[in-house]
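In structure tokens below, several structures.
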Structure I
Amino acid sequence: MQRAAPYLFPVGARLGEHNLVLHASARRHSVHEFAGPLSIKTVVRGRVSWVVGGRELVVSPTSFLVLAAGERYSMEIDEPDPVETCCAFFGSGFLEQVALDLTSGAEAALDAPDRMGPPLAYLSAVHGDRERTLTNRVATLAQRCEKQLNPSGAEEGFLLLGITLLEFYRQIRAQIARVPSLRASTRQELFRRLLIGRDYIHSHYSESVSLGNVARAACLSLFHFHRGFTLAFQETPHDYLTGLRLAQAREMIERGSSVLEACVAVGFSSPSAFSRLFRARLGQAPSEVQRKFARSGKKTPALSGIIRA
């Protein structure tokens, strides 16, 4: 079947040279060992697995993936229902310049407004975004694309997106600093393994996830994984998993799924326990969320589909 091109915004932008958004929906799509510019991968509907360096990095609507410039990745979609993605690609040097401006005074910018910052050290990993702080910014850019709004608005949108992403990396530096180790090199390696364990949780959150399996994926003992994870991310692996499941369940209910469907889909076996945790963590019962969106007639908006297979 003939397939339409995905939305590329701004029209005429070139990958690697300009900031751009690529927004698409497909039942089948594949990418093999592609090395692109610095990018943020988000999923509006469904789940997508990107493979990077042999690691499977699964992204859902309540998380995002950052890939460094030149980092090779693959992905394949083969689903009965369309999966919708929205990816933001940064032009060469854009984010580095924003980072430099954030950490230097206005006088330096007056003397050399086009100065280039040093390369940033990126950690390719799946990052949870339970409140959709960053993913909503990417979605906003895609909505501009869909409605063909003035590209000048996208320039500001990318600046704000860059600032939001750099705030996430400020948090990452704080997380690394909390990892228990006297040597910086050991701390970096421990944190890298903690991220692998966290990626495992994101990939398997809808299944039965044991601490032993997560620790083995990270190549750490139970004790060191649990201790390091809790210190770095300031919650236990179990609490992180629970928060991830509840955020995904809320997103499903806001899109129109029933409470039972959301409960089962994110890995809970007891609807009553699910409802208690949902209320305790999110401040309202899942049925209240369902009624709220039913009364308003609104659902969390999916961006319009582009590629049809």
Structure II
Amino acid sequence: MIKVLPVQTNFRFMHLAWLWALLSGTATVAAVFLTVWPFTPPCGGLNCGVDFRGGTVLELSSPRPIDLERVRTTLSGIGMGDVQPQAFGSPNDAMVRFETPESANPAQAVESAKAELVKALGPLTFKRTEVVGPKVSGELFRNGFLALGLGVLMMMTYIWFRFGLTFGLGAAAALLHDVLLTFGLFAVTGMEFTLTSIAAILTIIGYSVNDTVVVLDRIRENLRKYKRMPLGQVIDLSINETLSRTAITGVTGMMALGVLAAFGGEALFGFSVAMIFGIVVGTYSSFFVAASVLMGLGVRRGEEEAEPLKPARA
């Protein structure tokens, strides 16, 4: 399949740089709005899991199909707030999330919930039980987003020192674009947002920066080599030269993540889907966002001095 890819392409990416900037800006603003709307703490438009909201998750298995409505009425009847049962795999399996009352002991409330479910549904097997108190969930929420913010800041600082201000602004725009669109993905799809999702976004940050650095480094090399070529043509040439490498890397990653999404179970599904989405938008942003910002700001050619050629040895 690799041999099918052309060795050299000649696409004019910067011919519609204004269009890419408009599309990316619109998508980013929409993603931010969907993430924070409605303005209800702690997660706004995100479907936060037990990690951030606090509460309990039970995974049930029964010899016969489970009546989800009966699960909801049973737990609501003993004072468990916001009961959310859902089918999980076969009709005989289910997952239920509920918030334990703040005045109750979490461990006792869970045991009481299990006993009531057994009374209402008959013999049950509890495959998974996760309990997170409101204080712990608040700490996890703060620490998770602190780690995410520090990761973004450190990556942006590295690119600024590595490439200079103009290149750094382009890479920073691409990085923020990828992070915010990934948040938008969770808001639109309603996938559960947990600590695993934070890990996925941190991984996307690393992938996005790696991809962007490859493109920007090639642009800088070509600016030294072709001093009189217009900036748009230099950027197009650089992207075309790195296109096959980026395509192969992205497809390889998506193949592995596709298998993980299909067979990794519910716990890893959101992580895998977010990573696949991150690879796609990370590749897009390296070509169209970072390069478009660089095209708009311009580059002072005097900053890129040509390297003297060494004489060949006989």
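No value in this document is a laboratory result; all are computed from the given coordinates. Fair warning: this is a prediction, and the values are worked out from it, not measured in the lab. Cβ atoms are built from the backbone, for glycine too; each structure is taken alone.
Matching task: -21500 is the computed value of helix-only ellipticity at 222 nm (-39500 (n - 2.57) for each DSSP H run of 4 or more, over all residues; to 500). Pick the structure from I, II. Spell out each step's value before the answer.
Values: I: -15000; II: -21500.
Attributed to the structure labelled II.
Taking mean count of other Cβ atoms within 10 Å over residues 53-60 as the criterion, the highest value among I, II goes to II. For which of I, II does Cα Rg over 2.2 N^0.38 Å, for residues 21-196 alone, calculated from the coordinates, equal 1.32? It traces back to II.
Upon calculation of P(r) over Cα pairs in 20 Å bins from 0, in percent from the atomic coordinates, which of the structures I, II produces 27, 45, 22, 6, 0? Label of the source structure: II. For the read-out log10 I(q)/I(0) by the Debye sum over Cα atoms at q = 0.11, 0.14, 0.15, 0.17 Å⁻¹, for residues 101-236 alone, a value of -0.57, -0.82, -0.90, -1.02 was computed from one structure; give its label from I, II. The read-out comes from structure I. Suppose you compute relative contact order in percent (Cα under 8 Å, 6 or more apart) for every structure in I, II: which one lands on 25? Source structure: II.
When distance in nm of label points 7 Å out along Cα→Cβ at positions 125 and 141 is computed for each of I, II, the one that comes out at 2.2 is I.
Upon calculation of distance in nm of label points 7 Å out along Cα→Cβ at positions 61 and 285 from the atomic coordinates, which of the structures I, II produces 4.0? Display every interim value, and only then the final one.
Working: I: 2.3; II: 4.0.
Going through each structure in turn, the value belongs to II.
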